[in-house]
Structure I
Amino acid sequence: MIIDIHTHAFPPSIRNRRERFFTGEPAFRLLYESPKSLLVGGSDTVAMMDEQGVDKSVIFGFPWQSIETCRLNNDYILEAVSRHPSRLIGFCCVDPLHPEAAAEVERCLQAGLAGVGELAFYTSGIDSRCLASLDPIMALARRFDCPVMLHTNEPVGHQYPGKSPNTLMQIYTLVQRFAHNRIILAHWGGGIFFYALLKKEVRETLANVWFDTAASPFLYQPQIYAQAMALAGEDKILFGTDFPLLKPQRYFKEMDQDGLSESQKAAVCGTNAAKILGD
């Protein structure tokens, strides 16, 4: 079974008139102002899955600053999952800094969504205010026994839309603070898995952390797969495309270029995700 852990979907009102949602949403504007930045719906995702040989996908919206737009997008995710219950798995996405964020997460989890994310702090990094805002959301995730996905990125290298000013220390502090949550760090976790080689503390701290591959072909050489699996563990890597940014075959090609065995590809592309999702 192939499970894509990281895809985005938006309702028609946003897809058809995205410019109406730029006001007060600097992160959305930054990422989607260009018409080349695709916006898709749930049915588009399922069509892509059929084309690319993917069995199930996790879909979510965007961490909107407007709670009304946030609810609109989350309601659409609930609707998409209800239309394709055997193919789509929905996560609830919010801006954790909004005072009503935790209430929205609780509403969505009670309605049947299977996780929280992709949460992101695009402009601030993961500072102390952001960490505090996550406290009630992480408590809800523990209560509902579901994973939380967080946007992370490498703190060095070239700049690109969506690259936040997070640091490795901020990521590590977050993981320490929420050690009892199942956490998915998107985009390879900024490379923090390298420090699992340290003799003390880090490997234990990362015990409940997984790393997804979203946007990897734009960021890393194909060798990242074998390196990450050797350092973090073969059971810790989750296949995620960031669709519609990229399609799955681009990732499969790089896994083959890196020489992953069939059992390794099976773990990355489905088995690991099935375990964390309880699927």
Structure II
Amino acid sequence: MIAPGNDPALQAETTRLPSMAAPSAVIAEDEPLLAEGLRQALAKAWPELRIAAMAGDGVSAVREALAHRPDVLFFDIRMPGQDGLDAAAELADAWPQSQPFPVLVFVTAYDQYAVAAFEAQAVDYLLKPVQADRLARTVERLRRELDRRRNLDAPERLEQTLRQLRRLMSDSSPPPQTFTPLRMLTASQGVATHIIPLEEVVYLEAADKYVRVLTAEREYLIRTPLKELLPRLDPEAFWQVHRAVIVRADAIAQAQRDEQGRLWLRLRERPERLGVSRLYAHRFRPM
């Protein structure tokens, strides 16, 4: 007679249990009525889906997703402080590489550029207010995608998401305006206004309401947001390496990985190291 704890059939069934567990989701939506409406609609369209947490902003969404490790993320594309794309990018950077990354669904008021980008990259989206028939199609796609992803290992799933996010972040914005390329920056300190030639800028870093401008010897603060500066910088000369950091390419001396696999930059003209997010690490693959 086989003891219950040694029954091979029982052990096999126990091994299968994690994959059979009910799927879970995190909803990030800054409008409480819309968030609750989506939760109730999902309860009807996908009864077995468990809502692990609800968040009202991008920062909270990242925190809740890391805490609960859901199968699906419903991220509002426009949220205060940090939008859905930025939150998804930050989450991908912090996500444990050994854990399967969630399937993303973006929720948005109609935006022709964002919707076109979602469709082009095969990323699912829901338009506000969420309609039952559209949600039903999304649920069916999510079920299929979760089944498909069970055959992918965790790093492969994460890399797939990173590729999608890179393309979405470049494709979901309105066509760029015609800017005069920047040749210098101006920064006020007291009664003085400093003129900073771009060739002297080592890197720029977003910091609260300011952007730090670092040269070899000095630091300045300017109020123009990093997102407004980036389109006016030569993309060959200045590389975005993190959602909050842009570095002058020829100021980079070396890229190194630490024991955890995180990529860091050593600079020619400054002592600090700069972390590279997973979203931009592809820039530093060997040629």
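Coordinate-derived values only; no laboratory data. Keep in mind it's a predicted model, so treat the numbers as computed, not measured. Cβ atoms are built from the backbone, for glycine too; each structure is taken alone.
Suppose FRET efficiency 1/(1 + (r/R0)^6) of positions 84 and 132 (r between Cβ atoms, R0 = 35 Å, to 0.05) works out to 0.95; of I, II, which structure was it derived from? That value comes from structure II. Output the label of whichever structure in I, II has the greatest value of FRET efficiency 1/(1 + (r/R0)^6) of positions 28 and 260 (r between Cβ atoms, R0 = 35 Å, to 0.05). By FRET efficiency 1/(1 + (r/R0)^6) of positions 28 and 260 (r between Cβ atoms, R0 = 35 Å, to 0.05), the leading structure of I, II is II. Could you tell me which structure in I, II was used to calculate FRET efficiency 1/(1 + (r/R0)^6) of positions 44 and 252 (r between Cβ atoms, R0 = 35 Å, to 0.05) as 0.95? For FRET efficiency 1/(1 + (r/R0)^6) of positions 44 and 252 (r between Cβ atoms, R0 = 35 Å, to 0.05), the value 0.95 is produced by structure I. Once relative contact order in percent (Cα under 8 Å, 6 or more apart) is evaluated on every structure in I, II, the highest one turns out to be I.
Using percent of Cα pairs over 27 Å apart, for residues 100-243 alone, single out the structure from I, II with the greatest value. Result for percent of Cα pairs over 27 Å apart, for residues 100-243 alone over I, II: largest is II. Among the shown structures I, II, from which was the value -0.34, -0.86, -1.18, -1.38 of log10 I(q)/I(0) by the Debye sum over Cα atoms at q = 0.07, 0.12, 0.15, 0.17 Å⁻¹ calculated? The value was obtained from structure II. Quick one: distance in nm of label points 7 Å out along Cα→Cβ at positions 92 and 140 came out at 2.8 when computed from one of I, II, so which one is it? Structure of origin is II.
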